[in-house]
Structure 1
């Protein structure tokens, strides 16, 4: 396939995926309800915890930064922590308890009832995110699974499921960042 045709095909696929998201009223409603819940919990002094692996780890860090810093408008800092950034905690927990526990131990130590935990996984099956969802639910956190179209273990362990309408990793990640930007925008809206 020639370069131009490949680029056009990829952009069309991305647009089609976003159109499916736009047409998915249930997911958009869930996103709006989640934003309202997060806004309410932040106002009560709670926080948002986020975790994922690889590109999803980068997305967790990106969105935590949008909450703590700012998204588009000036406002007070909002409490959010990406559980992917503390290399000492990640390596100590991974070494002592196994990689499947790297986020769960942090949720156990940092999470409190009323907080929100957002687990991000394109497959919906990342063992360390699944385990963190389980610990978060047991502690009374509102749990969110940001996943792709394939039903995975995270679907069964989350209070809110936001599924990108694709099975392709790149398209899922593009929808994840769009949904999280929408979440930031809605939380910031008075």
Structure 2
């Protein structure tokens, strides 16, 4: 369903479970960044009414997810750690060239967002199926469903605002590029790394 060309190395779940506090901190910041992305799409592309409506709802949802993760961190007797660079996203952003028309820029941003949500969905599924902490497993199953919806929403908007054949070609090329990124990741205690 997600179209990912390279599944996560199953050993990542072991790394995640051994470093769950780091995973939770990274996850909290991922939710905050997802809300920021939605806000930036509203600010950058206000003329796309349907997009603005969906991004407005997404901001609320992503911030509520941030709060849920933050509450889990507090419940575990921890504090929110510091944000760190996401090597996955930094690498992913190198795929599309800078510039181009506003529509091209929008499509590229939507495709990036779709892929990040798809990979998050896959990672949350792995956590939901493999964590020994059943409360966390249930939590990640619930969020996995949200991420799947976000992935399809972003991809559908890209197809709506761009030429469908071009968008699909870019999407497939981006999936291949992302698979190469994943070959060197899956060994750190982060949601995407």
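Nothing in this text is a laboratory measurement; each read-out follows from the coordinates by a stated rule. These numbers come from a predicted model, not from an experiment. Cβ atoms are built from the backbone, for glycine too; each structure is taken alone.
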Mean count of other Cβ atoms within 10 Å over residues 99-106 was computed and gave 21.8; which structure, 1, 2, did it come from? 1
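Looking at structures 1, 2, which one was distance in nm of label points 7 Å out along Cα→Cβ at positions 27 and 59 calculated from, given that it came out as 2.5?
Values: 1: 1.0; 2: 2.5.
Checking each candidate, the match is 2.
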Ranked by FRET efficiency 1/(1 + (r/R0)^6) of positions 11 and 83 (r between Cβ atoms, R0 = 30 Å, to 0.05), which of 1, 2 sits at the highest value? 2
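So mean count of other Cβ atoms within 10 Å over residues 3-10, computed for just one structure, reads 10.0; which one of 1, 2 is that? Numbers along the way, then the final one.
Numbers: 1: 10.0; 2: 14.1.
Derived from 1, not from the others.
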Working back from 22.9 (mean count of other Cβ atoms within 10 Å over residues 139-146, computed), options 1, 2, answer is structure 1
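With Rg and Dmax of the Cα atoms in Å derived from the coordinates and found to be 16.4, 50, which of 1, 2 does the value describe?
Details: 1: 16.5, 54; 2: 16.4, 50.
For Rg and Dmax of the Cα atoms in Å, the value 16.4, 50 is produced by structure 2.
Here relative contact order in percent (Cα under 8 Å, 6 or more apart) has been calculated and equals 34, so which of 1, 2 was it run on? Don't skip to the answer; put the middle values down first.
Details: 1: 23; 2: 34.
Structure 2 accounts for this read-out.
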Entry that produces 2.9 once distance in nm of label points 7 Å out along Cα→Cβ at positions 35 and 91 is calculated, selected from 1, 2: 2
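Here helix-only ellipticity at 222 nm (-39500 (n - 2.57) for each DSSP H run of 4 or more, over all residues; to 500) has been calculated and equals -25500, so which of 1, 2 was it run on? Walk me through the numbers on the way to the answer.
Numbers: 1: -18000; 2: -25500.
Clearly, the read-out refers to 2.
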Value 2.8 of distance in nm of label points 7 Å out along Cα→Cβ at positions 115 and 155 was derived from the coordinates of, among 1, 2, structure 1
